[in-house]
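Following this line, the structures themselves.
None of the figures in this text is laboratory data; all of them are computed from the coordinates on show. This structure is a prediction, so every number in the text was calculated from the model and none was measured.
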Structure P
Amino acid sequence: MDLNTLKQFRVVARLEHLSRAADELRVAQPSLSRTIARLEAELGTPLFDRAGRLRLNDTGKLFLGHVERALGELDAGRRAVAEATSEGFGSVRLASETFLTLTGPLAAYKRAHPAIEVELRWTPAGDMARHLRAQDVDLCVASQPIHAEGLDSVTLFDEAVWLAVPLGHPLADRASVGVGELAGLPFVTSREGHWVRGLLDRLLAGEGLTPKIVCEGDEHSAIAELISAGLGVGLVPALARTTATRDTVAWVAVDDPACHRTVTLYWGAENHLSGAARLMRATITGWDWPAASGSAP
């Protein structure tokens, strides 16, 4: 069981598809199949279910957790040695559901530390704990809670989430709207897994409703622009009102205390953080978030 075998297993486990894994690893599929078969023989148990599509089974999921932590520790060791021998701060890897929120502290960080390499990764909140435990990333910023052991966190800010509607919309002159009144409205929102979609689903589910979605995508920064173009309505956090769409849509409060987001910084409690990561953590936690988020349109 060598490092190359473990790395190949991790890719196959992530993709659950041999040919795509072989393409990503740039190896022949028959060779990759033999590698996985040898690993299973060494462990004495199958790691995948092969009835139809390849699926990682419960034993495979258990083993994958150990593999990710082991490979993460080795990578952390290499980075720690590089940091120590170069007498520098190293690099930092930051994951977030949206980087629009972080443009201010990121710009300040790069101005203060231009030589530090910053790697940004878009990551859904549901995957963050796994990446932190595997030490694939140093820090994560989430707009929804991460319920997992072995993580430390600092709450950055809490802000209102508003209903944005096109100017001239029947709700445009309203100060607030009840969740029940959102039924049947055409929503512009993000795909499942993003915090704003989760919030929309939870709010309407509380009233026994499901949202009518007319536009679902990955370009989260474009939601307010699409609303201003008249394509629908949507939930938009207060911080997003600093963009050019602030005066091109109407902002209506949602009469529900759950219509807000709490933005939190997470890191692995036992992870070694490079000097660069510690500086990034200090920059983000020390940012003037209340002034940035605002509270009313």
Structure Q
Amino acid sequence: MDRLKQMESFTLVATKGSLTAAAQAEGVAPAVIGRRIDGLEERLGVKLLVRTTRKISLTHEGSAFLEDCQRLLGDLANAEASVSAGGLKASGYVRITAPAGFGRRHVAPLIPKFLAQHPDVHLSLNLSDRVIDIVNEGFDCAVRVGDLPDSSLVSLRLADNRRLCVAAPSYLKRAGVPAHPSELSRHECLTLSSDASQTRGWAFTVEGQLTHLRPSGRLDCSDGQVLHDWCVAGLGLAWRSTWEVEADIAAGRLQPVLDDFAAPPNGIYAVFPQRKHLALRVRLWIDFLKASYGDEGYWQ
């Protein structure tokens, strides 16, 4: 608390130009303000103010420190205001990224509702199947699907993600239905060429053990939607998430295979640089995603 009062008094003196004016603003004696400034300078080990009988001016260090003090005090005021009157009020700019296919279907459609709840928030959405370095590229949050690599980032599981092997009936009629994952080597498999996804291959449970296979075929693509379209067109087998293919399975355009060997679901995650001092607008966005995906009717 003493540090905060010192910063507040220093900011008042710097902006009002005198100890007397700062003391009047705080309702204390000028000597009290003077002692706070002296204590602050002693603690920091630098002179912040040059005081003469006529005026007070900032040193170079004082000018730099003033900017930091104003920012910190402003953040504190915003934090207190955000929870006043019993409600949360977020503002500012949020940069988020998500995989292209999942983002189109399950991130972008949610944004209008989130912004309607928080009209002072501005949001930028980047859709890419590349694993973006959110720290160095300036993103506040990423939505990621699948197994997460080891990193210093913080992750929060939002929902399960089940994946399955599918093909068009026309392909299965022509090439036959695989009865075991080992038979994939005899099939045309449509795989992602991007280094960002499926780096461990397709996952199956074989004899009670999680097994990863790296099937191949004459076609691969870095875009999941293209693979999906090729699969529907009967060009081969694909390993896709249920959120991508449920409608096609229900309509008969695709048929699941190797269900007896399905791997346990992996996850859909919110990933962000740190949990401490997470901006309110980012925390509310993550909470909003968690609530949306956690709704039992959402994935139906």
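When mean projected area of the Cα convex hull in nm² is computed for each of P, Q, the one that comes out at 18.4 is P. Cα Rg over 2.2 N^0.38 Å, for residues 8-175 alone was computed and gave 1.39; which structure, P, Q, did it come from? It traces back to P.
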